[in-house]
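For reference, the structures are reproduced in the following blocks.
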Structure I
Amino acid sequence: MAKLQVQDLSIQGKRVLVRVDFNVPQNKDGSISDDTRIRESLPTIQYIIDQGGIPILMSHSGRPKGKKDPRYSLALCAKALSNLLRIPVIFAPDCIGNETEKLAKSASEGQIILLENLRFYAAEEDPKSDPSFAQKLASLGDLYVNDAFGSAHRAHSSTVQIAAFFPGRAASGLLMQKEIAFLNTSLSSPKRPFYAIIGGAKISTKIGVLQSLLSKVDALFVGGGMAYTLFKAQGISIGDSIFEAEQLKVAQDFLLAARKKNIPLFLPTDLVIASAFTADAPNKVIEIKEGIPERWQGMDIGPKTIEIWNKALQKGATIFWNGPVGVFEFPAFAKGTDALARTLSTLKAITIAGGGDSVAAINKLGLKNKFSHLSTGGGASLEYIELGHLPGIDALSNRQLV
């Protein structure tokens, strides 16, 4: 069933509660290192303003674990948004409560309000712990719009429960529509060969999509921290590298399934390893067949792997990438991720990158315009590919067809 869109709403004079995703990466000094997610929300916010509505924005930031923590305040995002829109943004000191209610009720046309971090309340991530939290949020607006694709795979108070308080008035934003349309168009019946590159730290969070991809892709490339669990499952020494012991059987089953389906599985053939998890740790390159020595840990894919993957990727017609293939926040171990971004930027294939880390790496290199699509949601993209729907979208009002 088609879902209601923000364009279907009568917005003039209404307070529009908009779930955005301002969970942006930050530098050590607390400044925003990549504002892609804020920029991507601008079309929906501007549309609401142009239609005479009053946007009341809400988002989470980081993982404050249900407690107020100034390190995770959205105040910085309010300033960034104000600079981008070139109009003042009113920052509410809380996402619920008397003061926030007064701000919302007294807001007039032309004003924008950004609420403080939703995750300062445990009920955001655990709706059952306090069902009134979603109701209190809902009371701040007349209409509800979900434009947070990056959080649409989370069944949280602000993405799912809240929609029930807006029957026939809960709609998708422009970014949400763009993300889903691109994934549907490019990945439901992809041009082939279709390749997927999956990185990141934990196999437990991505094993579902890895298994799902085996029936969809023509080749699969796996790097990052999760590769070490796959190596361990093959009896290869991984030293002190990150791995998940409880996932070893799952990893073995996955490797067996890939062989049975005859899907080429590209794992690193060489690695950059270090003697400690620090930016300036002594490092060296080893062949994976040698195994990683004790007290050393894998930090990046090696030069041979970069060469092999680069050659193989040239044949792809559609390529989806999620997650860095090394500890890219440390310059010494960012070479693999950077090389991958550069390779994909040169291809004639449809190239889709999903997730904050992958997109941040691409933006750092100034390659944004060289990709077909940069998704604001890594986990959401993966879950949508795996399941074909997301809780945050399912919760929206159905569109009444005339």
Structure II
Amino acid sequence: MTGTATTGVDAEPVEFDPFSREFFDDPSDIYRRLLDEAPCYHNERWGFYALSRFDDVVEAAKQTDLFTSTHGVNYEYLTAPDEVAEALSDLLIMKDPPEHTRYRKLVNRAFTPRSITRYQPVVQEVIGRYLDGLQGRTEVDMVGEFAAPFPVEIISVILGVPAADRQQIRLWTDTMLHREEGQGIATHDQAVAAMDQAQYFADLVAEKRVHPGDDMLSVLCDVEVEDEDGGGTTRLTDNEIVSFGTLLGAAGSETVTKLIGSGLVLFDRNPDQWQLVLDDVSAIPAAAEEILRFWPPSQYQGRLSTRDSDWHGVTIPARSPVFLITGAATHDPRHYDEPDRFDIGRRPDVSIGFGHGAHACIGAALARMESVVAFEQIRERWPGFEVDESGLERVQMSNVAGYSKVPVTL
């Protein structure tokens, strides 16, 4: 496999393979070469293009007419026949403006920074309960025993998922996103997990129709969407509500998990930055932003080009899969001073760790709240901790990066 660079170098051409061992382990060296040598990269084996520089990723994310999400956002769907994308068109993540805007407004109301303040007691209670269960322990896997199980509990409360089913949402999501080295397409087991999760939410939505509660799925069963021509309103279909549930359930069980695990490792490697948190609890929100910048949980977002476009002397042809590499863009020295230095005192002008543009993460405000509360309580309970670097394990997922295991001595 070869990659196409835009500048001549004596070394081997840069190679970015999102299904490789190098990507799963740590793609930072690859990202540096992409930024310098191949800002518009072409992978001949997998047939995709990739943009990595900050300004390009931000600009491409805004141009939904040029880089569409209607064909999916991962490699599997981007390379699938059109009828596959059509079958999934009810998914919010696979709609573009103006249709996307109308539907997203419904959920946006529940996830604005002001709106999510009403979930603060739930967030405090769930996080506190999980950390209470670790009291008295000296050795803990802070991902497996804390950062993995608590976020799905919170989003499940909001959605209206019964307590007994909440961790199953996370397990389905982990299975769906898992990829082995060289595996670009979901296996049978991963497809089954996706279908099982969709069927679960279909059954749950049917139950909410009959027995509504004080939760988001029940509210979505009752709301109306303005028609595209503004001449009337329509209700959401069951399929559309199911798509909301599966999307929010999956996103809510992954992003914060990875952010917390990465933060613990970064603070352990940079004790001076953890000391700043110990000295001033108000530093935590900015610290969460720096973790998000340094190691974004979502490393790239997929799009399909709708027409030919030129980037750094390379033409991206129409109907080509394109990856917007957030994980590289957040380390672009053209935008950040000393981008490879972990510095919680940064004040970024534009945050792209949760995506950018129309498809920016809908639960970003909730994820930020959860992360801040988690580190506040860790700071209060265990101001001193040490990560066992030899026991760290990373996830192997299609576009999500982070740790599946972070053993810590408390």
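Rule-based calculations on the coordinates, nothing more; no lab input. This is a predicted model, so every value here is computed, not measured. Cβ atoms are built from the backbone, for glycine too; each structure is taken alone.
Thinking of I, II, which structure, once Rg and Dmax of the Cα atoms in Å, for residues 24-95 alone is computed, gives back 14.2, 39? Let's see the in-between values first.
Numbers: I: 12.9, 39; II: 14.2, 39.
It must be structure II, since only it matches.
Of the structures labelled I, II, which one yields 25 when relative contact order in percent (Cα under 8 Å, 6 or more apart) is computed from its coordinates?
Details: I: 17; II: 25.
Of the structures listed, the value fits II.
For the structures shown (I, II), FRET efficiency 1/(1 + (r/R0)^6) of positions 200 and 336 (r between Cβ atoms, R0 = 35 Å, to 0.05) is largest in I. Computing mean count of other Cβ atoms within 10 Å over residues 56-63 across structures I, II gives 23.0 for structure I. Looking at FRET efficiency 1/(1 + (r/R0)^6) of positions 360 and 392 (r between Cβ atoms, R0 = 25 Å, to 0.05) over structures I, II, structure I comes out largest.
Structures I, II were shown, and helix-only ellipticity at 222 nm (-39500 (n - 2.57) for each DSSP H run of 4 or more, over all residues; to 500) at -9500 was computed from I.
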